[in-house]
Structure I
Amino acid sequence: MDVNNIHFTALELKIVRYIFKHYKDKHNARQLARILRINHAHTNKLCGLLVKKRLLISETIGNATYFSFSYNNKLSIKFMQYLLGLEEQLFPKWLSIVLYNLKRFSQHISFGAIFGSSVNNNNFNDVDVLLVYDKNKIKDIKKIKDEIIKSQLIEQPIRYVEITEDDVMLNKDSKTFYNIFSNNLIFYNAEKYVEVIKKCHK
């Protein structure tokens, strides 16, 4: 494919982002269409285009074709780091104050994400936040958490899941952790998140 003709539609980006994050699942066009609420035929066409663009790989099992991310392609990984680095722009407006406050953690964590109901629905009771950091940062993290509470800018309580990168690898087969890692919005350091997902996929 001519590099000058490579461009991506919003739906293509939505598909590739979903498939990348759901690294343990197999995806066919019909399943993706249902989950992402896209026309089935159009989804199949877009997945084919993403294979040609070397972001996805395809595998035929029986009568169905399944798609997965091209985790071993360095350029695909770089593209995903760039794409998820822009994910902050996808945060819903009702999380803008939360996002502003979570930025305080940036110097102390490996990466961070928001997951749970607050990502998709403005009628939420709490905010679920994933913080991945080294144990020697625990005092800094606690100080920032206390500052956020004292500021009283966020009405709903924040519930933190705090782990190290080693914890991620130890729990990569856990359904709970997989749900957190695959259904989220990244608010800090997408490059590290992509690196960790790549390791989890192996």
Structure II
Amino acid sequence: MKKTILFVVIILFVGISNSLICQEINSISQARKDNVIELLNYRFKGGYYTFEKIFLQNVTYPPQAIGNCIVGIAIVSFRVSCEGEVYDIRIKTPLGYGIDNEISSFFGKTSGHWNTCKDEKYTKFEVPIQFRLVGTETNTEDALLILEADNPGYVCNSDEYYIKKLQKLINKGKNKRVLQYIDIMIRRNPYNTEYYEMKKKALGGE
């Protein structure tokens, strides 16, 4: 009887710990998005919601990306001078298949849509943009902007599918093969530091 009670207590403790970790991660994610929204409200003419509207009207999901089931979060960093000029556009987590070009082209054309400022601290931006396909289960917590398109005629693999693949290959010690799946998960959830640690170990790092 005592062993049963102890087992239940352990299960409850683990469950509560995992719940608290998830809450902490979600709060960090929300704080990150809130900071970007606040900055866009100050710098972009019309604020965040106008920025989002213009983005969704002008950026398309490339057919080749849809056909190859490319989903993920592109973290875009760029700067907007206090005079309103956009420069130094970088895709920190490129998705390829035409997506990065769509993003860079959009941001390059926003010059003139920005309010002026008097402090350089309001010139640096980092925006997480998610490209998502209907029916594909993937992380949606970290994206500020979400562009969704119809699937290519079939439902693409979920995050869980690739995570199970990862676990099986890691258990078998097949580090070289595991890299392709780690890269997929990094594209899908670039804020998850566990994937970078897994990649480091797979490459032979400590």
Structure III
Amino acid sequence: MPSVSSTKTDRKLEDKMLAAAGDPERANVIAKARMFKRSWLELAEALTDVIERGSWETWGYRSFDGYCKKELQITPSTAAKLTGSFRFLKNSAPAVIERSHEDESAAIPDVKAVEFVQKAEERGAADSDTMAEIRRVAFEEGARAPMLTRRFKSVAFPVSDAESEAKLVSQLSSTAKKMAALIADSNLPVNHSIAVQVEEAMGALLAELESKLN
């Protein structure tokens, strides 16, 4: 069942779509905004056209961001992600877009999956064969982002030894600080001498970790 807020948003968009009935392009974009949960690619393509034509100015908005927020009820960051993913597909995997045009029932890759592939290409860590496999799994098999992450993260976004150590040091430091704060509690239900030993140990550990961070 849709939430009250989502229902209100849908009604607003429906009203705007009816009001824009005399402008097919404008009404078309609003209609796709209502449907974008089911078909992000269509909205992304429509928004890209709006940007390229500057149509939002014709419709009385001072900025594209303002148009997205007020007319389509979507945030500028969401619009940027959608149009960015669409441009990536248009340049790198146009067959996906062509397939969606030719067959309305054709499977469309999840937008987060597209973002994963885009970021993997930008990172450039995976070799060409691995990238071809990532693209196939995402665009042909329709794998969603969580599956792509589990299967390809280690090769597409490898973590160096230095990065692994820095992450571990940060985690240890955070845990040690929490432990030290808990041990300092006057109502701690353990032997005082043990608490003192643990507090001293946490202090020594933090000093060691701070030296590595600096």
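A compact table of results
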{"item": "Given -17000 for helix-only ellipticity at 222 nm (-39500 (n - 2.57) for each DSSP H run of 4 or more, over all residues; to 500), calculated: source structure among I, II, III", "result": "II"}
{"item": "Given 12.4 for mean projected area of the Cα convex hull in nm², calculated: source structure among I, II, III", "result": "I"}
{"item": "Comparison of I, II, III by distance in nm of label points 7 Å out along Cα→Cβ at positions 28 and 108 - largest value held by", "result": "I"}
{"item": "Answer label among I, II, III for the case where relative contact order in percent (Cα under 8 Å, 6 or more apart), calculated from the coordinates, equals 12", "result": "III"}
{"item": "Structure responsible for 2.2, with distance in nm of label points 7 Å out along Cα→Cβ at positions 132 and 164 calculated and labels I, II, III on offer", "result": "II"}
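Each value in this text was obtained by applying a stated rule to the coordinates, not by laboratory testing. Owing to the predicted nature of the structure, the values given are computational and were not obtained by experimental measurement. Cβ atoms are built from the backbone, for glycine too; each structure is taken alone.
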